[in-house]
Structure formats: structure tokens, C-alpha cells
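Novice: In the part that follows, the structures are each spelled out as C-alpha cells.
Just so it is clear, none of the values below were taken in a lab; they were calculated from the coordinates. Predicted model only: the values in this text are computed from it and were never measured. Cβ atoms are built from the backbone, for glycine too; each structure is taken alone.
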Structure I
Amino acid sequence: MPLLTWELWLARMAVADNPLPWQKPTTKLTPGRVAQAFSGILVEIGTPAHPPKTRGKSPGWPPGKPRRPLKG
């Protein structure tokens, strides 16, 4: 928790205040306000993860091949 609070404190200068309709604009951002605007930073820097590989569509049952019923 202290590490998260420190990260929010350091990010105060990098985020813009984007208050919700019921919040008053402020110049001194609280950790809650910084956390509210932190998604903009995450979008900007991106992610180190690779995008998932597409698996494609399976070919299915070959046409013309007879099917046998399951043994019950």
C-alpha cells in the first residue's frame, strides 16, 4: 500500500484533473483524484505484454467422411 501511495504522489504532475460532475475542480490533487486519472498514463505508456495469438477456426469434419455413432 505505501508503494501505491508513493506512485500516486509521484504521478500528480503527470495527470490532468478530470473531475466527475459532482466534484469541484481543484489544483492540489489528492491520491484519489490521481488514481481516477491514472488510466490516461497507462494508455500512454502501453503494456509490455505481447498481443494474444489468434488460434484460427478449426477445419471441422471433412466433407464426405462417414460418421459412426458413439458407443453407448
Structure II
Amino acid sequence: MGRLELSQQPVMVEMAAMTPVQRDPSAPLPGRPEDIAATVAFLCSDRGSFISGCDIRVDGGLIGASRHQAATG
């Protein structure tokens, strides 16, 4: 899905480049499917059993970085 969005939305290339946590700098996307899978596994485990009704961003810090960049100009 991310690769499709990269091919159709030029701004996504810029967004991927400004993501603070980069798994593989040569890859077109900063994250991996395993990043989502690990979050899902945690949420399904006993350790995540008290988490309810919230959004968990698995974005490598992209939203925080974009908000910081917008605030600082």
C-alpha cells in the first residue's frame, strides 16, 4: 500500500525521506511490515491487554517530525 502511494503521490517521497527512524536508507519506505506486526503482537498479548480505544502511530516519528518542521518554519 505504501509503495502504491509513493508511486501516485509525489509528496510521499518527501515524507518518507523526512521520517526520523529509517530502517534501511536505500529502501523506498522507511519502515517494514515487521514494524506493524510487532505492534499488533504486543496489542494482542497480555502486556497490551489494558490498551483500548486509542490510535497507535507506527510511523517512525513522521507525524512528530512534520509537526515540528511546520512549527519551526
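Novice: If you work out distance in nm of label points 7 Å out along Cα→Cβ at positions 2 and 50 for I, II, which one comes out largest?
Specialist: Details: I: 3.8; II: 3.1.
Greatest value across I, II: structure I.
Novice: Continuing with this model, one more query. If you work out relative contact order in percent (Cα under 8 Å, 6 or more apart) for I, II, which one comes out largest? Walk me through the numbers on the way to the answer.
Specialist: Working: I: 27; II: 33.
Between I, II, the highest calculated value is found for II.
Novice: A further question follows. Looking at structures I, II, which one was Cα extents along the principal axes in Å calculated from, given that it came out as 74, 30, 24?
Specialist: Values: I: 74, 30, 24; II: 39, 28, 20.
The structure behind it is I.
Novice: Match the computed value 0.00 of FRET efficiency 1/(1 + (r/R0)^6) of positions 34 and 58 (r between Cβ atoms, R0 = 25 Å, to 0.05) to one of the structures I, II, and report its label.
Specialist: The read-out was computed on structure I.
Novice: A value of -15000 was derived for helix-only ellipticity at 222 nm (-39500 (n - 2.57) for each DSSP H run of 4 or more, over all residues; to 500); which structure in I, II was it taken from?
Specialist: II
Novice: Computing distance in nm of label points 7 Å out along Cα→Cβ at positions 10 and 42 for each of I, II, which one ends up highest?
Specialist: Values: I: 1.7; II: 3.7.
Structure II gives the largest value of distance in nm of label points 7 Å out along Cα→Cβ at positions 10 and 42 among I, II.
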